[in-house]
Structure I
Amino acid sequence: MKGSIDEKLLPAVMDTLPAELTFIDENDLIVFWNEPDSKIFHRADEILGTDIRKCHPEKSQDNLEKLLGDLKSGAKDKESMRIECDGLDILIKYIAVRSDDGKYKGCLETCRLVDDL
C-alpha cells in the first residue's frame, strides 16, 4: 500500500468498496469482513473468530480444503469461481495474502455480483 490513511477512516473506506471482503487468517479463522450497502451474503457477528469451514456447506468442504491447501503451499495465489445463489450471479475470488518474504498470512475472499462488474 502506498501512502497512509487514518485508521479511523479505514472502515468507512472498506465499507464503500463495491464488493464484500472477508479476511481469513493463516489458521483459517474469520478475522473481519466489510459491511457494504449492498450485501450478497448475510454474516452473523458470531462467526468472527470461527473456522471458515463452518460457513460453507458440506458439499463444498472438499473443494474448500483443496483451495486452502493450494493457497497455503503456494501452488496457487488466487482462484475464482462463479456461482448462482438465490437467483444472483456471483463472482467469488480467493486471494492468498503473503508477507514480504512470501509467508502465507491468510486469504482474502471477495464477492461481487456479476452484473456490477
Structure II
Amino acid sequence: MVEGLESFEHLEGTPGEVGARSRLKFDMNGRKIEMIETITVKDLPREFAGTYEADGVFNIVRNRFEPLGEGRTLYTSENEFQFKGFMKIFGWLMPGMFRKQSLKYLAAFKRFAESP
C-alpha cells in the first residue's frame, strides 16, 4: 500500500495497460490531493511510465529496470514536474518538497521489492 493513498478508481482503458486512466486520491498529512494517472509505456520487465495530473501539477514518471545478474536489478526513476498557476511559484520556492516525496515513494518500492 502506498502511504497516504486513500482510493484508486479505474476510469477508462484496459486496467494496467497503455492508455488506461485512473483516479488516485491521497491524504498527505491532512491535505487532500486527487490526481489522474495515465499509463504511457508498459514494456515490462524493462520499463513502465505514466503521467500524473493534479491541480496545477503535471508529473511525467519514467521507470526503467536493468538486470544486473545474481538476482539484482538497477532501478532508475526519472520524474519531471511541470507547474501551472500558483503551483509554478510553489514549485520554484519549494523544489525539495517534490524531491523528498518522490524519494519516499522510491524507498517504499525498494522495501516492497526486497521483502520476502
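With helix-only ellipticity at 222 nm (-39500 (n - 2.57) for each DSSP H run of 4 or more, over all residues; to 500) coming out at -8000, pick the structure among I, II it was computed from. Here the read-out was taken from II.
Taking FRET efficiency 1/(1 + (r/R0)^6) of positions 27 and 59 (r between Cβ atoms, R0 = 25 Å, to 0.05) as the criterion, the top-ranked structure out of I, II is II, with the highest value.
When log10 I(q)/I(0) by the Debye sum over Cα atoms at q = 0.23, 0.29 Å⁻¹, for residues 43-98 alone is computed for each of I, II, the one that comes out at -0.86, -1.10 is II. Which of I, II yields 26 for relative contact order in percent (Cα under 8 Å, 6 or more apart), as computed? Going label by label, the one that fits is I.
Figure out for me which of the structures I, II the number 2.8 belongs to, where distance in nm of label points 7 Å out along Cα→Cβ at positions 35 and 51 was derived from the coordinates.
Answer for the origin of the read-out: I.
Taken together, the values in this text are just the output of simple stated rules run on the coordinates, not laboratory data. Everything numeric here is computed off the predicted structure, so don't read it as measured data. Cβ atoms are built from the backbone, for glycine too; each structure is taken alone.
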